[in-house]
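Asks: Please go over the structures that come below.
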Structure I
Amino acid sequence: MNSLDRKLAETEPLKKRNWIKLISMLKLQSNEWAIAKLTQGGFEDFKIAYMPVLMNITPDGINNNELADQARVTKQAMSKVAKELQKRGYIRSTIDTRDKRSTVIMLTDRGKKLVIEARMHVTDLCNEYRALVGRTEFDKATEILKAIMVYNDQKLLAKK
């Protein structure tokens, strides 16, 4: 066994507590859960790729550039998803009165129903998890994840 193989073997136990893998698996499970719930609710044409865009549209609408930033997608990707969402009747857009080069994206009634249903299902799931692990532990885990996200965002901003 060469030294590289030995080093690889030494890192094998790390797989069991790899939180990146755990988060990735939880994300996959969450996506499957969301698709199933929303499909049952009558949103058969729903795709998980729609969520970052839909969930960041404010009640009064949002500028397409701001939405891309909030959803953490490129403007090109956001534009593609927005076209699909508009075609499926989840959103509508108008010219931004502040900047004629931009559009304001708003939820349609169908989009509002999807967002409300998604938020209510997530609330139910969080309550289910609180019952599973305890309110204090679940809420602490949520706060820890938020703190890690803020830390990572600050590191990214510092590099820019």
Structure II
Amino acid sequence: MRNKRKLLVEQLDQKLKYFKGADKLQVPANGWLNAIRLTLNMTMAQLGERLSMTRQGVKGIEEREANGTITINVLKEAAKALDLKLVYGFVSKENSLDDLITKRCDILARKIVLRTNQNMKLENQGIDEGKIEESIKELSSEIKREMKKAIWD
């Protein structure tokens, strides 16, 4: 199961790599539909005809996109009407999903080791900083290998 999980992470990282840099893209103030329609010199009525709706319907779609309440299906339909294809995805704040998982494992391991060490200090059995960091690293690797769900708590 562990190898399967690692393979799934690698495969998804491969798919998501195409979105690298997309997080730096500035969305036009009035949304993509409006920007593309205007760039193509297309009126709302013309786009509405392609979507089998009124000019007012197109205006509503553009407004919903601009304020973030539009559905993916509506965006797909609009893209099709513009002879475009909607592409969407997720971009990790880390370098990859694997790095995100490692970070979360490190956080959990640090929390566990420091809590344990605090209890040990109360009994005069605490360990030194070097050993603490080594313990955190070892525990983090173990948590990652087992892909514990606790990393998301």
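Asks: For structures I, II, calculate relative contact order in percent (Cα under 8 Å, 6 or more apart) and state which one comes out highest. Walk me through the numbers on the way to the answer.
Replies: Details: I: 17; II: 24.
The structure with the largest value is II.
Asks: Taking 8.8 as the value of mean count of other Cβ atoms within 10 Å over residues 12-19 derived from one of the structures shown (I, II), identify that structure.
Replies: Only one of I, II returns 8.8 for mean count of other Cβ atoms within 10 Å over residues 12-19, namely I.
Asks: If you don't mind, another one. Going by Cα Rg over 2.2 N^0.38 Å, which of structures I, II comes out largest? Kindly include the intermediate steps, with their values, before the conclusion.
Replies: On the way: I: 1.32; II: 1.65.
Result for Cα Rg over 2.2 N^0.38 Å over I, II: largest is II.
Asks: Right, here's the next one. If distance in nm of label points 7 Å out along Cα→Cβ at positions 36 and 92 comes out at 3.6 when worked out from the coordinates, which of I, II was used? If you can, show how the numbers build up before the last one.
Replies: Details: I: 3.6; II: 2.9.
Checking each candidate, the match is I.
None of the figures in this text is laboratory data; all of them are computed from the coordinates on show. Bear in mind the structure is a predicted one, so any value in this text is a computation, not a measurement. Cβ atoms are built from the backbone, for glycine too; each structure is taken alone.
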